[in-house]
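Some structures to go through are shown next.
What follows is calculated from the coordinates using simple rules that are stated; it is not laboratory data. Note that the coordinates shown come from a computational prediction; the quantities given were computed from them, not determined experimentally. Cβ atoms are built from the backbone, for glycine too; each structure is taken alone.
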Structure 1
Amino acid sequence: MTRLLLLIPTTSYRVTDFLEAAHRLGVEVAVGSNRRQVLEKYSDGRTVTLNFRNLDKGAAEIVDYARAHPLKAVVPVDDDTAVLAAKASAALGLPHNLPASVEAARNKHRLRTLLAEAGLPSPEFSLLPVQDDPVRAAREVTFPCVLKPLALSASRGVIRADDEAAFVTAFHRIVKILKQPDVAALGELADHILVEGYIPGAEVTLEGLLDRGRLNVLALFDKPDPLEGPYFEETIYVTPSRLPKTVQQDIAAATRRAVAALGLQDGPIHAEFRINDHGPWAIEIAARSIGGLCSRVLRFGTGIRLEELILRHALGLPIESLERERRPAGVMMMPIPRAGILEEVRGVKEALEVPGATEVIITMPMGQKVTPLPEGNKYLGFLFARHDTPEAVEAALREAHRRIDVVIEPATAS
C-alpha cells in the first residue's frame, strides 16, 4: 500500500485536513511530529517522533523509519518542517526541493539577498545582531523601515518604525520575542534582526504549485485591510482577486522569477507581494501552502481541497483540474484584540445569520491566556464566507465579525 509521511508540529491547525485528504485517497499515512504521542509504540508505525530542530538528525530518523516502512513521499505542512522534508526526501531519492533552496526561503535575509541579486524589486535591507546597539543602528537607516525576525510566521515580531525612537523600541521588543523558548530553539535564526525599507501598497497572496519548476497558480487572494503598521496583523483574504488582469499576470510573473532565484522546483508555494506603481514587490516566498485553516476556502475541479491536491502531487497521482471553483470565497483570521484570559466568545450564531457567512471556528480554548501581535503567534479563530462577488464576500466577513463579542479578562499576576 502507498505510504506517505506527514511532518506536522503538534501546534499545527492542519492535522485533520491532511489526514482526511489521505483517507479520501486511500493511502496509508504516518504522522511525524516533534513530540512523542502517548500511544506511539502501539501505532504500528503510524506515528513517529522526530527531531525538528537538528535537521540532519531528523532526516536520519526519517531514513531509519523508511527502512521498516517504505515511503512514497515526505510532505511538510509548514515552515518548521519544510527544510526537514527536503533533506529527508533527498536522502531517500524522492521528489524534493533542494534543501538549500528551502533554507533560503525560510531565512528572510537570505531570501531578500537572492531576490535582490536576481534583479527583483527590493527595498534597502541590512542585518543586525541582537547584541548590536539599536541607538547607533537607528542613525544609519532610512525611515520608514520595518524590523522583523528572520524565521517567524504570521507577522509575529514584524514592526514598522517611522523614527529613531520607534526603531529602538521595536528592536528591544523583537529581542524579547527572540529570547522566548520556542523562538530561541531556532538557533542562529534567532540571533539577528532584519531591517528593510517599508514597501507601500496593497498586499496580496498567491498560492501556487510547482511541478519540476513550472508554476501553476492556484489562487490569488486580495487582503483588503490596509497593512501599514506599526504591526501587520493579517485579517481578511478574498479570492478571486479584484486587481486588473494585467496586474495579476505581473504578480504571477514575479512569482516565477522569485522561485527561480531561490531554486525551488517542487510542491506548494505561498507568496506574498506588495503592489504599487513600481509593480509587485515580494514580501515572502515560502515553500509551503497557506497557513492556519485558510486553505478551507479553496476548492478545485469537482471539489478537491488544497490538501488533497498537495498529496496527489507529492504521490504522483492524477490531478483532474487545478482550476479553482468560480464562486468567490474568503476567510478572516480573527484577531486577538487584547492580552488576557479568553473567557467567552459570544454572537457566533448571529454571525452565521449573515448572508454568505458559512462557518466560524474558534481555535483558542476558553480559559487560555491570549496574546495579540506582535508578541503573539496565534489567531482567535477563523471565519469563512462564500458569496456571488468578492465585494459581497468581504462585506459578509466584516458584518459577521462585527456581531461576534470576544470576552477577555485581565490576567492576574501569579
Structure 2
Amino acid sequence: MISLVELQESVDRGTLTTEAAVGQSLEAIRAHDKTIGAFVCHDENARAQGAGPLRGVAVGVKDIIDTADFPTEMGSQIYRGHRPRGDAPVVMALRQAGATIIGKTTTTAFAANDPTATLNPRNHAHTPGGSSSGSAAAVAAGMIPLALGTQTGGSVIRPASFCGVAAIKPSYRLLPTVGVKCFSWTLDTVGLFGAKVRDVARGLAAITNRPELAVPAGVAAPRIGVVTQGFAGAPDASGAAALQTAARAAKQAGSSVRELAMPEIVAEAWRIHPIVQEFEAHQSFAWEYRQNYDAMPPLLRGRLDESKGFTPFDYDAAIDVAARARQALGAVFDEVDVLLTLSAAGAAPKGLSSTGDPRYNRLWTLMGVPCVNVPAHIAEGGLPVGVTVIARFGGDAQALTAAGFIEDALKRP
C-alpha cells in the first residue's frame, strides 16, 4: 500500500516529485485495476495539482460524490453518463489542499446493497465489502494513498476491515455531504480510507484545515472500554479474535482496558436505526423509486418495498430514541477515553453476492460519533479483520490518536 505520510515525507525531502508520486498511482492502476475493478473511470493523464499539504497525493472519489470532470453514475443505470456541473464541497476541499482527483471508485448502486464486481485485493474470491467497495479496494491494492467513501450503515468501516486498511468515519457533518447522493440525511457521513491510521489522520487534517487531527509522535495510553455489542448478536470466530487481539495489545502497551455494557437506550437505538434509514430513504429516492421503479437496483428496490409501512409516528419515535441514546452514550465517555468494538462480524464473506453485514457499525453511525478502523487480525485465506476505535462526538482527534496507539501496539512482538 502507499502511505500518504511516507509519500509526503519523500516529497518534502525532494527525493520524489509530485509528478512522480501521481505517476506511481497511475502505474499501479494500470497494473492492478483490470483485475480488481476498483475504478469506474480514471484520468490516464492525471497530473499533480500545484501546492498544498496533499500535493502529489492521488485520490479516488466514491461514485456517489459529485465531480465536475468525471461522471457521477451512482452505480445505477438511471444515472448512466450523468455529469454534474460542479464538484461537491468535499472534493473542492481536496483540490484546495493540493490533491489530484485521479478517478471515481465503484459503489454499490446508490450506496445500498446491490454489489459491485470489485474484488477484494487480499483474496479475489471474497467481497471487498460495501458500499464504498472501490475506495477500500483501491487503497488496499496500493493504487492510491487516499480515497473518499461514505457511510450510512457501515459502508466505510466494514470494507476497511475486509480489505485491511485504515479508515475514519468522522463525527457527523465534520465533512460536508452537499453534492453527495443522499440516502439518509440523519446518517450519511463522508469518510476516508488510507494505508495506516496516521495517513487518514493527515488526510482529514488537510481537508478540514484542522492540524490538530494529525496523530502526534508521542501518544499517551488511553483508557479503553471494550464493547462487544451483544445486542447485535455473536460475531464469527475471526471477529472475536480481532477484538481480543487488539484489547490485549493495548493492555500490554500500557492502556487500562475493561469491558463495558451499554445503557439499554443505546441498545434500543441499535434496533431503531433501520427505521430512520429506510423512512428517510423513501424520501431521498422518491423520484427514482416512483418514476424509475423497474430500473431501480433490485435489492434496494426490495428494501423500499418492504419498508413502506413505516409511518411518521414510527420515525418520530425512533428519532427520539436516538437523541436519548446519544445523551446516554456521552455519559459513558466520562469513564473511558475511547471505546473498542467490532468492525465486522468477521472476515469478508466469500463471493460477490453480498457485501457483508453492517450490524456492528450501524449504531455508531446513528450516534454520529467518530469511528476509526484498525486492522487487527488475519483470518484464514489471508483475509484481514479490523476493530473500531470510537470517541465521543467531536472527539475525532482523540479517536485517531487512540487508534494510532492501538495500531502501534499491534506491531509489537
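Quick one: helix-only ellipticity at 222 nm (-39500 (n - 2.57) for each DSSP H run of 4 or more, over all residues; to 500) came out at -9000 when computed from one of 1, 2, so which one is it?
Working: 1: -9000; 2: -12000.
Only one of 1, 2 returns -9000 for helix-only ellipticity at 222 nm (-39500 (n - 2.57) for each DSSP H run of 4 or more, over all residues; to 500), namely 1.
If mean count of other Cβ atoms within 10 Å over residues 140-147 is computed to be 28.2, which of 1, 2 is the source? Considering all the candidates, the number was obtained from 2. Can you tell which of 1, 2 yields 14.1 when mean projected area of the Cα convex hull in nm², for residues 12-251 alone is derived from it? Structure 2 accounts for this read-out.
A value of 29, 27, 19 for semi-axes √(5λ) of the Cα gyration tensor in Å, calculated from one of 1, 2, originates in structure 2.
Once relative contact order in percent (Cα under 8 Å, 6 or more apart) is calculated for every structure in 1, 2, which label goes with the largest value? Spell out each step's value before the answer.
Values: 1: 14; 2: 19.
Largest value of relative contact order in percent (Cα under 8 Å, 6 or more apart): 2.
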